[in-house]
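**Student:** Presented below are the structures under discussion, each in the form of structure tokens.
Read-outs throughout are calculated quantities, based only on the coordinates presented, and are distinct from any laboratory measurement. Note that the structure is a prediction, hence the values are computed from the model and not measured. Cβ atoms are built from the backbone, for glycine too; each structure is taken alone.
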Structure 1
Amino acid sequence: MPTPDKVTTEIHNRYNVRYIGESYLEAFHGSKRLTNFELIEKVVKTNPVFISNFLRKSMVPAFCSPLYIGITKNLNNRVYKQHYTQLNDYWEDDSSVSKYLRSNKTYDVKEIQKILGLPHSFALEARIKGLAPRDLMVYMCLMDTVNTSENLNDRESIENLLQIIADPICGRT
């Protein structure tokens with residue numbers, strides 16, 4: 001979630017008295033209170049080889065919030081047929097989502113769902129956030145459970161726990 005530039009607090013009291021406070025925000029890191037720019041500059045200057053290797057080896061996804069977490073019996077159906085194809089459709093110029101995004105400044109998922117009559121989906125959230133299919137990667141972790149209905153609750157519990165821990169960007173609402 002992006003950090004807001006400014007926080008406004010308003011307290012309403014009796015007799016129509018209001019206390020209003022505004023504060024501008026800056027992000028600082030650590031006890032030395034480095035700004036984002038200072039932190040990046042320091043890391044690049046002191047560890048250029050590490051940073052280069054880190055980026056070349058595609059390690060960034062291992063340290064980022066995932067976009068989506070899901071558990072499925074059939075990866076092709078879930079990832080390709082459901083999410084990828086639907087996301088591609090939403091990126092088409094003549095799709096209702098693309099038309100809405102071009103003509104409106106509001107990008108609230110729930111509002112767009114209601115206005116366009118669309119169900120919540122990863123593809124809808126990803127399209128609204130501007131995530132193109134070509135920029136997405138899939139990571140998977142095989143589970144040792146047998147695909148039976150009695151294990152369904154276990155798999156759903158694991159999925160819910162992972163969502164709580166990792167807080168995916170396009171998670172359930």
Structure 2
Amino acid sequence: MSTMEIYAVDKDGDVVLWTELQNSWRGCVLVWRTLGEKYQHGNTSDWPRSWKLQNDSRLSDAEWCVLMATFDWCVIPREHFAWASKCFREFAAQVPCHFGDAAKAIDEMGEQGYQGFCLNGTSVNQNPWFFWDADGEDGRPYNINTDTKHWFLTPELRAAKLASAG
């Protein structure tokens with residue numbers, strides 16, 4: 001069965017596997033379906049359309065935070081762990097899903113001094129947080145200090161997105 005993978009960013013910037021939650025359908029896909037159903041008149045299968053809700057002011061802060069956390073290359077920095085954990089818990093209280101467990105993981109990462117939190121929505125894809133060498137034998141974890149594909153999820157980002165969607 002596929003899993004939703006939770007990753008932590010260590011003190012050196014490496015993205016390392018934290019835990020796996022069984023049944024990835026209770027993660028990112030459930031978020032996209034739930035928000036599509038709520039804001040797009042029952043549309044639950046057009047996920048790219050649900051992704052566009054990132055610019056929709058109707059979403060609560062919790063819905064927006066969880067939606068954005070499902071996007072590729074998203075990293076929640078340590079200074080925003082409390083905000084993200086609160087949002088994840090609020091969403092999971094309304095929609096039984098993996099984001100309640102993700103909130104617990106964020107709390108534990110904060111207590112242990114990790115620098116960031118990120119996801120891989122399903123284990124049946126190519127892991128974006130690990131780079132394999134050409135021969136497929138060796139590789140290395142993604143590093144937020146040296147690699148450049150990631151972006152940071154912060155509360156300020158929502159205000160900027162809403163202002164630009166204007």
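**Student:** Give the label, chosen from 1, 2, of the structure having the highest value of distance in nm of label points 7 Å out along Cα→Cβ at positions 23 and 87.
**Tutor:** Between 1, 2, the highest calculated value is found for 1.
**Student:** For distance in nm of label points 7 Å out along Cα→Cβ at positions 15 and 135, which of the structures 1, 2 scores highest? Please list the in-between numbers first.
**Tutor:** Details: 1: 5.4; 2: 2.6.
Going through 1, 2 one by one, distance in nm of label points 7 Å out along Cα→Cβ at positions 15 and 135 is largest in 1.
**Student:** Given a computed value of 32, 19, 12 for semi-axes √(5λ) of the Cα gyration tensor in Å, for residues 47-118 alone, which structure among 1, 2 does it belong to?
**Tutor:** Details: 1: 32, 19, 12; 2: 21, 14, 10.
The structure behind it is 1.
**Student:** Now a separate question. Can you tell which of 1, 2 yields 23.9 when mean count of other Cβ atoms within 10 Å over residues 63-70 is derived from it?
**Tutor:** Values: 1: 15.2; 2: 23.9.
Among 1, 2, the structure yielding 23.9 for mean count of other Cβ atoms within 10 Å over residues 63-70 is 2.
**Student:** From 1, 2, which structure was percent of Cα pairs over 19 Å apart = 73 calculated on? Write out the running numbers ahead of the final one.
**Tutor:** Working: 1: 73; 2: 55.
Of the structures listed, the value fits 1.
**Student:** Once mean count of other Cβ atoms within 10 Å over residues 31-38 is calculated for all of 1, 2, which comes out largest?
**Tutor:** Working: 1: 10.8; 2: 20.2.
When mean count of other Cβ atoms within 10 Å over residues 31-38 is calculated for 1, 2, structure 2 comes out on top.
**Student:** Between 1, 2, which one scores greatest on relative contact order in percent (Cα under 8 Å, 6 or more apart)?
**Tutor:** Numbers: 1: 21; 2: 32.
The structure with the largest value is 2.
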